[in-house]
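The numbers here are math on the coordinates, done by the rules we state, and not lab data. Owing to the predicted nature of the structure, the values given are computational and were not obtained by experimental measurement. Cβ atoms are built from the backbone, for glycine too; each structure is taken alone.
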Structure 1
Amino acid sequence: MLEQYGDVISVKELCKILKIGRNRAYELLQTNQIKGFQMGRPWKIPKIAIEEYLKINSTFN
């Protein structure tokens with residue numbers, strides 16, 4: 001699913017992957033539900049953090 005993305009993903013890409021809006025993406029990052037970091041202003045999200053989030057929040061657990 002995430003093979004087409006690099007190791008570090010932008011907020012725009014996160015929104016596309018999770019099919020969520022920007023506000024929800026920032027909420028997930030700010031509440032540390034998805035681990036990310038800021039370099040200057042923009043957020044960077046390691047691909048592994050998205051995989052962990054999907055694993056924890058999957059309805060197929």
Structure 2
Amino acid sequence: MTILFQALVLALVVLSFVLVVGVPVVLATPGEWQRYQRVIYLGAGVWTLLVIAVGLMDVLFI
């Protein structure tokens with residue numbers, strides 16, 4: 001369980017870094033919002049699920 005928890009935390013940190021860097025770049029570049037809108041929403045959804053999963057694992061298993 002600890003390895004799974006650590007993997008989820010690592011995925012959360014990496015995805016957070018990608019979103020922190022990528023979202024402003026996409027929003028600042030003209031015309032890119034329409035092109036990458038689904039990717040940004042998908043990343044935000046996955047990020048939300050990772051936050052919930054890490055929180056639940058922390059409370060229930062660790």
Structure 3
Amino acid sequence: RSFSAVLEEAKITPRQVEICELKFIKGLTNYQIAMQLNVSVKTVDKELNTAYKRITNVLSFL
């Protein structure tokens with residue numbers, strides 16, 4: 001499965017997809033992501049945590 005397919009199946013929001021791509025594909029820190037998206041680091045942390053839980057749930061069924 002591709003990374004994109006897993007994200008789609010996890011039903012995460014477009015912002016969570018963007019944050020995950022910046023984190024895991026581009027290798028940015030949470031601070032760098034927050035600055036790029038003009039949101040707080042706390043928001044990035046929360047969105048990553050939610051996305052991570054949903055992605056983990058999808059991957060647990062493989």
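Here are some notes:
- For distance in nm of label points 7 Å out along Cα→Cβ at positions 23 and 47 computed as 3.1, the structure of 1, 2, 3 it came from: 1
- Read-out distance in nm of label points 7 Å out along Cα→Cβ at positions 7 and 31, computed value 4.1, structure in 1, 2, 3: 2
- Source structure (of 1, 2, 3) for helix-only ellipticity at 222 nm (-39500 (n - 2.57) for each DSSP H run of 4 or more, over all residues; to 500), computed value -32500: 2
- Structure responsible for 55, with relative contact order in percent (Cα under 8 Å, 6 or more apart) calculated and labels 1, 2, 3 on offer: 2
- Which of 1, 2, 3 leads on Rg/Rh (Cα atoms, Kirkwood Rh), largest value: 2
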